[in-house]
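Values in this text are rule-based calculations from the coordinates and carry no lab data. Quantities reported herein were computed from a predicted structural model and do not represent experimental measurements. Cβ atoms are built from the backbone, for glycine too; each structure is taken alone.
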Structure 1
């Protein structure tokens with residue numbers, strides 16, 4: 001199958017188009033070349049969390065990858081058959097674990113066997129969904145699609161050091177169902193307050 005070429009500067013020119021392109025490439029087994037990666041950002045090119053997302057997806061499909069280094073503006077990704085994967089990856093900064101998992105779990109659901117990941121990085125950082133949003137909003141949405149994801153937060157990680165630890169298991173999905181959100185019943189909102197290396201009273205005060 002011929003390679004697809006994706007312009008990473010399209011739209012907001014951020015990392016989402018890169019992550020989506022690589023994930024879809026792995027699922028449909030079509031090579032992809034992504035150019036002008038994150039051209040719309042002040043620090044264009046791959047960041048550690050983008051490298052991590054691509055490495056995890058590549059581990060599930062034994063992909064050939066070119067240009068996979070921090071700062072790279074172009075990558076080539078050539079996937080093979082999706083198989084099970086067990087991988088540990090440290091982002092090396094407070095890069096968002098959730099943005100990495102956002103696409104990795106979708107690809108893992110199409111693998112033949114259960115996949116498991118252990119990721120170190122940022123769990124609650126700016127400009128990204130928090131790990132609690134991922135756990136209590138995104139994962140239930142995946143479940144409605146027929147994708148079974150189990151997540152355990154072992155340690156929180158914040159800017160600038162990161163260091164959060166999250167473990168994830170993804171079962172293979174027999175089929176992915178359509179998702180309808182129109183007319184869904186509503187439920188009371190819940191608030192989660194967390195703090196790190198501070199007295200528990202701080203987390204309680206944040207709720208008031």
Structure 2
């Protein structure tokens with residue numbers, strides 16, 4: 001399973017963003033989550049999923065806001081799952097704690113940790129995610145505007161009409177934003193994460 005632990009940056013001097021982050025993660029991931037998001041340890045948000053694409057989507061969203069350091073832990077979780085993520089236990093939570101601690105001082109504010117036996121694969125997955133983050137870091141406001149509208153299902157023609165620009169201009173913005181590269185990278189990265197998420201069996205008390 002994937003456990004996402006996100007720690008709010010500069011929480012002592014900024015407003016509490018946990019409630020809005022919990023609501024947004026729930027809205028974006030919904031039933032794809034194995035354990036619903038909730039507050040953990042004051043200024044942290046936690047969620048859990050069995051799906052690599054969902055873990056990646058949630059992590060990328062939180063990092064994009066600039067308000068969170070995000071750790072992804074990969075491993076087993078004790079079964080049966082509780083109703084409340086705060087009651088859940090297992091190696092995936094320990095790995096997520098390690099990951100978020102490593103994410104805090106890093107340039108990209110995201111890290112991934114798995115079991116020692118899978119450390120090489122986890123390091124490779126983390127490196128690929130950071131390449132994607134570097135691509136997204138270079139994206140301009142106009143590029144994000146096109147990316148967000150495309151993610152809503154709009155066509156380039158519809159986006160051009162919405163923004164009052166030509167379809168050619170939309171295409172150029174998409175190209176400069178690296179949207180085609182990201183579109184290809186995300187499913188491939190999700191497959192890498194799913195391969196890492198080996199579950200030899202449930203952990204029980």
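Each of 1, 2 could give distance in nm of label points 7 Å out along Cα→Cβ at positions 141 and 157, but the derived value 2.3 comes from 1. When you work out mean count of other Cβ atoms within 10 Å over residues 165-172 for each of the structures 1, 2, which one comes out largest? Checked 1, 2; max of mean count of other Cβ atoms within 10 Å over residues 165-172 sits with 1.
State the single structure among 1, 2 that was used to calculate relative contact order in percent (Cα under 8 Å, 6 or more apart), giving 22. Can you show the working numbers first?
Values: 1: 16; 2: 22.
Only structure 2 yields this read-out.
Using the calculated result 1.4 for distance in nm of label points 7 Å out along Cα→Cβ at positions 5 and 29, pick out the matching structure from 1, 2. It must be structure 2, since only it matches.
Using the calculated result 0.95 for FRET efficiency 1/(1 + (r/R0)^6) of positions 21 and 189 (r between Cβ atoms, R0 = 35 Å, to 0.05), pick out the matching structure from 1, 2. Intermediate values should be presented prior to the final figure.
Numbers: 1: 0.55; 2: 0.95.
Here the read-out was taken from 2.
Looking at mean projected area of the Cα convex hull in nm², for residues 61-124 alone for structures 1, 2, the greatest value goes to 2.
Out of 1, 2, which one gives 0.75 for FRET efficiency 1/(1 + (r/R0)^6) of positions 37 and 117 (r between Cβ atoms, R0 = 35 Å, to 0.05) as computed from the coordinates? Among 1, 2, the structure yielding 0.75 for FRET efficiency 1/(1 + (r/R0)^6) of positions 37 and 117 (r between Cβ atoms, R0 = 35 Å, to 0.05) is 2. Please state which of the structures 1, 2 yields 12.8 when mean count of other Cβ atoms within 10 Å over residues 13-20 is computed from it. Comparing all candidates, it corresponds to 2.
A value of -16500 for helix-only ellipticity at 222 nm (-39500 (n - 2.57) for each DSSP H run of 4 or more, over all residues; to 500), calculated from one of 1, 2, originates in structure 2.
When Cα extents along the principal axes in Å is computed for each of 1, 2, the one that comes out at 57, 39, 33 is 1.
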